[in-house]
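Alright, structures below, take your time with them.
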Structure 1
Amino acid sequence: MLGSIFGLMSLLTGIMAGSGKNMMPAFAACIIAWVLVYLWLFSLRLVVSADSLSYTSLFRGRRTFKFSEIKRVSVECGIRECSDRFKPFVRLVVAPTDRLEDPIYANLKVFSRRDLQLLFGALRDAFNRIDRPDVVRGL
């Protein structure tokens, strides 16, 4: 969605830039925003391996927790606290057992429904294998 918005803006400012040089900065800004949106989208990764869960994003890098280090996995929506304004609106929350580490807040809006079903199934299977189904009870 964001890519198509910036793509349309780039197209329109490109047409206008062709008629006058004063639109070149706006055209460049639209192209840069378009590229950044696609970089951000392509950097998002959620990987469930045999013994861990990893989340990679453009701005926070890669964060990995072993299944034994995870206290709770849940889906949250909306703004419950003031600090939630800076988190993804629909997010997967991976809370570690170590209270000193920050939880992972994975943006779920960018993944398809099918991908989310596969992710939730893989998480349930992984925690059932290690006899900790209570960790993913809310999925």
Structure 2
Amino acid sequence: MRIIAYLGHSRLNKRMTALNDLQETLATGRFSALPDRLAPIAAWGGTHYDTLQSALTMLAFFKRQNELTHLFIEAWPRVRDEQRFPRIKNEFAAQATEHIIYRYLANAEQPNPADATLHQQLGTFFENDPDGLSRTIAVLLNQ
């Protein structure tokens, strides 16, 4: 029993260390280290969803939109395939697609619902519906 408890404690320490390292990297502005900091968090994906959500929150707080998008996309296969917590799959896909759409609208000079990059990123999480995306963008832009 002690070995199992130790292994669980060791895994928790790894996740906490990864989050602390990410926070320090963001706070000190060492953004070139972010890919190395995010890789293990993405790999834990659906298994340690709380760690993933903490990392996403940190990236959003520090306005690291590119890295946020990257983490959503990289973690998706593990979240999607996680069988123990089926609810998180839809929650995560919705969170990711909202982020991608809002980020696109905030940065596009003239938003185009047919934008290939937008479709590619959204296609990671669900089958593209060009008409639905056009309607969504029109609503969000109050058109």
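Using distance in nm of label points 7 Å out along Cα→Cβ at positions 15 and 47 as the calculated read-out, with 4.3 as its value, let me know the right label among 1, 2. This value belongs to structure 1. Of the structures labelled 1, 2, which one yields 3.8 when distance in nm of label points 7 Å out along Cα→Cβ at positions 31 and 127 is computed from its coordinates? The read-out was computed on structure 2. Using mean count of other Cβ atoms within 10 Å over residues 39-46, single out the structure from 1, 2 with the greatest value. That would be structure 2. When distance in nm of label points 7 Å out along Cα→Cβ at positions 79 and 103 is calculated for each of 1, 2, the greatest value falls to 1. Percent of Cα pairs over 20 Å apart computed as 53: which structure among 1, 2? For percent of Cα pairs over 20 Å apart, the value 53 is produced by structure 2. Taking -13500 as the value of helix-only ellipticity at 222 nm (-39500 (n - 2.57) for each DSSP H run of 4 or more, over all residues; to 500) derived from one of the structures shown (1, 2), identify that structure. This value belongs to structure 1.
Bear in mind that the values in this text are calculations on the coordinates, not laboratory data. Bear in mind the structure is a predicted one, so any value in this text is a computation, not a measurement. Cβ atoms are built from the backbone, for glycine too; each structure is taken alone.
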